[in-house]
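Asker: Heads up, there are several structures right after this.
Just so it is clear, none of the values below were taken in a lab; they were calculated from the coordinates. Keep in mind that what you see is a predicted model, and the values were worked out from it rather than measured. Cβ atoms are built from the backbone, for glycine too; each structure is taken alone.
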Structure P
Amino acid sequence: MSKTKNTFDPAWREKYASQILTAEEAVKRIRPGQRVFVGTACGEPQGLVEALSKRATELPDTEIVHLLTFGDAPYAHRELTRYFRVNSFFIAENVRGIIQEGLGDYTPIFLSDIPRLFNSGRLPLDVALIQVSPPDQHGLCSLGVSVDIVKSAADNASLVIAQVNANMPRTLGDTLIDALEIDVLVPSDAPIIEVPPAEVTDVTRQIAEYVAALVDDGATLELGIGKIPHSLLNFLKHKKDLGIHTEMVTDDIIPLIREGVVTGARKTMDRGKVVASFCLGTKKLYKYVDNNPAFSFRPTEYVNDPNIISQQHKMTAINTALEIDLTGQVCSDSIGDKFYSGVGGAVDFNRGAAHAKDGKAIIALPSTAKGGAVSRIVSRLAAGAGVVTTRADVHYVVTEYGAAYLHGKSVAERALALISIAHPKFREQLLREGIEAKYLAAELAEKEGKIVVGPKELRTTYLLNDGTLLNFRPIHPTDEPRMRDLFYKLSEATIYYRFMGYQKIVPRKQIQDFVYIDHRNDVTIVGTLPEAHGEDIIAIGSYYLDPKTNLAEVAFVVSDKWQNHGIGTFLLKHLMRIARRNGIRGFTAEVLVENKPMQAVINKSNTKVRSKVGTGVISYEMDFE
């Protein structure tokens, strides 16, 4: 929403007449063998690029460097590669072909490091082709929709040629450049490049819904490029006081600001401001950010600094990937040995969010590619694929089948968690390959296609005051008869409290619902005593995750003989530890009003407990934060 109109000086052409040239005249200052920077994304100065490309035969050995660009790239046409050599920090569709053919270069680098390349002289720039708004009364131009690495490029280039466009919005923040610091001004009234919103599919919509469940009220968000972040914004409308600290903003940010979802009120830094470095949108967005004090556009060296990112409370970074292996290695810049996109800012934000107080680093991807023909979750990355995010850096991974939390997990735990969110038709194959790779125990082969055995790390013990040692472990498929035995040993009162009604029999399907689970979304832990025939189950505790809320419903029961020994309290705490490791934010429970022992266990859970009394039932919510 533009706050004022005509913020530029209407007499700027007369004031700076000595600096004004046409695009054709301006690019004549470029000499063969120079390194030329081209402005980013929708801020690409298309008129200057076109004029430069027309001089190709006069400019042999010219290197063109840029980040992501969305306009035409005539300099990347095959017939011009004899004169121009493209060197891209992030590969867009307009240069992907020549780079994959080996006729252009790709420089993999963290986005936060690019300004250092320019500032240090390790990648000196001879020329910067940029686009700005017209000068204001003070002679200051705005970099508008593209600040990112453009500001650093303009600060370091020996020759700065700016396309001065009346259609460029005047964005606020650290976006200004003095017209006198620009060597050549080229007037333009060409439309700013527009990128329409990405198409939302059923898959991206489901992924977005799971990701949204991980976003807390008051969180500060970074949204990467692609369909999934675009889909996500529609699921955030019920959130409160979200903040934005991100590389790019799209049209989707507008309704969230207008509806009061995004306020930035709880941000640690830049409170109340939407911080970004470039726009990727349409005229609607450009008009909205024009002279709008709600936005603070800052250069990459600020926006992508992991140290700054980590200072945001509840910083939540959401990025995408192309492929991930069962150990957690993430590839996001290549398909096999074919370079596809770039490192970008994913690692900057992933690490920053991971070190933020209550931060979350999320990587989201569809479970399959090529129309469902291949799995994006694989036992081994494709030959030549590059690891952008290491297995030690990964926290949350989300597909349309759920979320897996990997950080601090063993390889076996990671493999099982990732298989559980892979496409069902690939789970049998992934389990076999995980066993072959020795990521998983060979004994799991007999359970091919079913993730039914919980990791051994969930095992623990509990010593009763009388010296009795209880073993606690994940439920196993062979526990079905023991579960039946436990049920028939329970008193009518215990059955009533646990199942909220009297049951004379327990259907086999009900027992199987406890036994055949994925051990992440559904977790069941049994407490056992060793017996001559093996072991008896004397207690059972379960939680069932609602991925839409990232809350899990918890319930447990202890055999009458073993009640009042603290087993229920211990079991709840153990389930809480497991849930925390899986990135779940809390438990819910439904308890009969007369079930005082269960109420006592919940109230002593050392969580933020909220309760609501209904007809004969108390509804609890236990927040782990």
Structure Q
Amino acid sequence: MSLTNLPTRWNLREMFATDEQWKDTMKKTIALVDALAARQGHLAQTPQELLQTAHQYEEIQQNLYALFVFAHSNFDQNMADSAAKELYESASSSGTEIGEKLAFIAPELMQYSMEDYERYCQQLPQLTLYRLFAKDFFAKKEHILSAEMENLMVRMGDLGSSFQKIFKDLTVNDMQFPKLTTPEGEEVQVCEAQYAKALLHPDQNFRREFYTALLGTYGKHINTLTSAYYGSVKADVFDAKSHRYPSARASSLDANHIPETVYDALISTVRENTAPLQQYVSMRKRILGLEPFYFSDFFVPLVPDTQSRYTYEQACELVLAATAVLGEDYTALLRRAMEERWIDVYPAENKVSGAYSTGAYRPHHPYVLLNFTGTLESVFTLAHELGHALHTYFSNEAQPLIYADYSIFCAEVASTLNEKLLGEYLLEHTDSPQQKALLLSKTLDDIRSTFYRQTMFADFEHQTHRMVEEGKPLLPDTLCNLHRELNQLYYGPDLTVDDNLSYEWARIPHFYRAYYVYQYATGISAAYGIAARIRELGKPAVADYRRFLTTGGSDHPIELLRIAGVDMASSKPVLDTIRTFDETLGQLGALLG
């Protein structure tokens, strides 16, 4: 059945009907916090006290998830809405207040041991639910500070997060981007929301002009953007050192129980295998006949797109068809998301750029923010974000609150697998050599942007954090030169790296979440491995993957991915992704000559 007249605005008011209801819930939550704080010194003297502590803390967390998801998403849909900004700022300040009041919990519980916990479990079996949490908690004993110091670190954490707010306010509300006129005479606003569409334009001069205008605007604010990023990195380093970690990376990866060797192996393996990427640059330069070849030329298809625009309804139908292999209940839930206003679809004035999925714990469902422009990329973005949304939904349904939230390391697997399934579906349902070439090119650029490029970003942020840890300042020239050098290293001599590309680091919002971006590269590697298993094994592999979607955070990420059939502790998934890129490059070359 085809889809028609789908809603295009999400309905956040399902969460809180009015702002007053939100404020009332926040007041009640703070009261719950005060009740828990009043029990300081009596959190776990008996098994019954420990269980009461767990239940109180979970109720607080469940409320806060909903409060923060609403405040953040409500603000993102219109960042010029003063009432929405008030709730957003209120959520932030309340989060700091709550964190300060409950900072005593970890130090107090750390007075006990895993042996004490196991003894309590024998007396009160309900506590066994928390065994993995307890094991991980006591494993971090050396990193827990005194109650007074943890309270101070909460305040410092709020201060550190202000650098991300500065970045968002500057880039969304304050920076003035110019308008351009396309070769067809259409006036276009230069902005992040138009980025993908503009760089698909067939005219190289217009692509170059758009990219120059976009990056040049960041360049005009490079001093402020450098200061914001430098402050964010210093906050990361301060927090890590204060909690007795050897580095910011060690602290960040420890949160997900990821060995630092995984990070190092990713960067070293990719650095050693840039040859296929550089061959791809050479192919694009040769076939497109572009001299010089700029970064803005990466997005234009190597062959004309026979269907350059998709309606939102067409995009939804493609996603449903491509993911049908995952089961009828999976696609039924996708249809619910499309029909029941889980998705905010189109760009709008003062709406945040990009796309994401977010969600609180049940009874709330996930939400998806898009900036759909009708390009093929927009269709893939829809599949990607709905992959996140269904991962959240299935985990929430299957897991208790304490284990419902999956780690960042696992977060990009479900989304990228949906993209992979969509690409394979489109390839299988076309006989056109041109369309196949376009889709193969799309696969290559996906791996380029999600695997190679994000590894390069991971390389960049690790070097910047090490500089700060060594006492070196981050200056505009330092960051721009580093970004320039990495682009030259990864992409090779056929890419013209100009001053505008040197500014690109300054537009990457994920740099304000330390050591996040490498997980895009590990995520695509895991997703491609799962997709290969589904092709080879069929239903048993689907069953493994579907079980993975329900696991949330019920074990460490590497163990959970083994359920789906991939071992991210080995270099095999990374090497397999490089091999897929190389093989796809060969297929495309055979088609195009």
Structure R
Amino acid sequence: MPKGAELVWQAVREQGVDTVFGYPGGAVIPLYDALEGSGVRHILTRHEQGAVFAAEGWARATGRAGVAIATSGPGATNLITGIADARMDSTPLVCITGQVRSSLIGTDAFQETDIFGMTLAITKWSRLVRSVEEIPEVMRQAFEIAQSGRPGPVLVDIPVDCLKAVWEPDAAAAREAAWRLEHSRQAPAADANAPAFPEVALRALLREAQRPVALVGAGVKLAGAVSALRALLDKLQLPAGMTVHGLGAIAPGAGYNLGMVGMHGTRAANTALHETDLLLVFGARLDDRVTGDPARFAPAARIVHFEIDPAQLDRVRPAHLAIPGSLAETLPRFLQALERKPLPDWSQWRELACGPERAEMAASALAVPALQLLDELYARLPEDSYVVADVGQHQMWAAQRYRSANPRGFITSGGLGAMGFALPAAIGVQLARPHSTVVCISGDGGLQMNIQELATIRRCSLPLKLLLVDNKYLGMVRQWQQLFYDRNYAETDLSDNPDFLALARAYGIAGERLQLDPAGPQGLPRDRGETLRRFLDNPQPRLLLFECAPEANVFPMVPSGAALSEMLLQEKNVR
């Protein structure tokens, strides 16, 4: 008869998950003891935060729940940042933590923490297992909840004695029946009176609109509705922008594609959002980094909000028309409704919103080399490549320049903005997509937060490509200090950085340096094409260190509390 630990691995395999990430410790030793022969590949990261971010990367690339494992106490608490990140960015995640023996819970035993209580606010669902018989059903429920509706993280906390205990089928059947009965009483009943799709109201709004705009968020990708969205936008032919998590959902060559919206969005996208009289929101939360000042966001617009999570409707701005449900269902119904009657002609508005007079202002000289390097890097990437960006200035540059038809191809920590995300997340992406090119773009600050995961790259022989943008500052904070705090660069100076190339070599990863060259085209050396070729074509992991100008800034920029129409386009706009 199997033990509890074997039941855990069996449940993971039943969900089609063959790769998990973790770090062992006393309370999960039985789980690791049962690993051999389970059919599950375990990736040993060098920190639990590395494990949970790697599981997020795996999930973001596959669309299935990633799995992270940690022991009790500090192991479990080290998962918390990743759990919060998954909650903010709607990433399906199952975190399995060990717990002290059931009889010791509540006694402040060695390495005991109430991880169940600590994570209630940042998980979709949590469960403290109280008997071995509960494990199969709890695990099935965990995966179901993580992946259904608006995806997100769940946590299963298992005392070590439950992992060691033997599962007895007769007792298990009785306990499982009781558990199912309890759960069925808690489950919400299906709404037989759910409203029909509001075709008439939606068509009336479109008919009256003079300046309609679409805003596309991550919900489109999570619902598997990218094809439906592209067909819908091709039919509507109205200006459309994307949140940072929506990048890749709109075909890059579409004439109505305005690019990214929000704090560092494009001039065209932010201007159109400010001027629109009808805003169609597809799977976006309308958080402050997208809206700027919510009270002045799309001030003349009636909003139609397509959203699977009812909690997001009317939360930031009241919707004139809320359309709840999965976009995999509502977008095709919208498209079907459009086939019945002709649409208004918005060609003049589209030409204005997407026209050359709303193109980006010329980038400041200091930022040009970074932007040019990203353009040339992206141009060399295969269509099925993945770009995983950390958090900071390089993240926004990478997002602004990103052009790909791969809907899941751009991955970053958006809602939480967790530095240190990219390196371990890229490991998860590369393991999920072993035959794709995966590029990790990080800053010198973020890389050092989880730099120990270079050891995981080497151990797993991953061909990851690491682009390090080294400006010797915590760049995004420094930019705010420059623009709004009289250049008081308090505690953002990283001029004492280590020799990153030597450090990478110590982990068995080769690399080279790309320095600024004022005499070269766009401030880059003339042979940078050969440097990029060596970087991307080598089958081994590689580090390319780009020495960025210390005071290069990201523009456009919407200051905190400002409206999208008040974006700064250059340093000279700052007062």
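Asker: For P(r) over Cα pairs in 5 Å bins from 0, in percent, for residues 168-335 alone, the calculated result is 1, 6, 10, 9, 10, 12, 16, 16, 12, 5, 1, 0, so let me know which of P, Q, R that is.
Answerer: Of the options listed, only Q reproduces it.
Asker: Can you spot which of P, Q, R the value -20500 was calculated from, given it is helix-only ellipticity at 222 nm (-39500 (n - 2.57) for each DSSP H run of 4 or more, over all residues; to 500)?
Answerer: Derived from Q, not from the others.
Asker: Which of the displayed structures (P, Q, R) returns the greatest value of relative contact order in percent (Cα under 8 Å, 6 or more apart) on calculation?
Answerer: Once relative contact order in percent (Cα under 8 Å, 6 or more apart) is worked out for each structure, Q has the highest.
Asker: If you work out percent of Cα pairs over 17 Å apart, for residues 376-439 alone for P, Q, R, which one comes out largest?
Answerer: Largest value of percent of Cα pairs over 17 Å apart, for residues 376-439 alone: Q.
Asker: Given 2.6 as the derived value for distance in nm of label points 7 Å out along Cα→Cβ at positions 392 and 464, which of the supplied structures P, Q, R does it correspond to?
Answerer: Going label by label, the one that fits is Q.
Asker: Let me ask another. Here Cα extents along the principal axes in Å, for residues 224-319 alone has been calculated and equals 33, 29, 22, so which of P, Q, R was it run on?
Answerer: The structure behind it is R.
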